[in-house]
Structure 1
């Protein structure tokens with residue numbers, strides 16, 4: 001799971017305010033619902049994996 005659009009305090013690992021932690025939980029929950037994807041090395045773009053399901057499903061299979 002990759003979230004490459006984090007910015008500001010969302011991407012900081014050393015801010016442990018309640019607000020920031022709740023925001024990170026929300027980001028993580030959204031990531032679980034996204035389709036499994038891989039980076040296409042030719043284009044540099046993230047592409048869904050055929051029959052990969054969601055990240056949540058993939059973690060359960062793992």
Structure 2
């Protein structure tokens with residue numbers, strides 16, 4: 001599988017070490033957490049953008 005996806009042997013070993021012992025429920029939970037983490041990162045980026053926009057607006061008013 002590592003060759004098919006052009007992954008190094010070290011990456012393959014790390015993947016197996018991390019996920020090799022996971023059962024189905026663990027994998028589902030991990031994927032759910034990854035999805036949630038992605039959504040939270042997006043919300044945080046949007047908030048940071050809005051904060052910077054507000055700072056720019058306030059600076060122009062002064």
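1, 2: which one has helix-only ellipticity at 222 nm (-39500 (n - 2.57) for each DSSP H run of 4 or more, over all residues; to 500), as calculated, at -28000? Can you show the working numbers first?
Values: 1: -11500; 2: -28000.
Only structure 2 yields this read-out.
Which structure, out of 1, 2, was Kirkwood radius over Cα pairs in Å calculated from, if the result is 13.1? Walk me through the numbers before you get to the answer.
Details: 1: 13.1; 2: 15.3.
Only structure 1 yields this read-out.
Every read-out reported here was derived from the displayed coordinates using simple, explicitly stated rules and does not represent laboratory data. In this text the structure is predicted, and so the values were computed from the model without any measurement.
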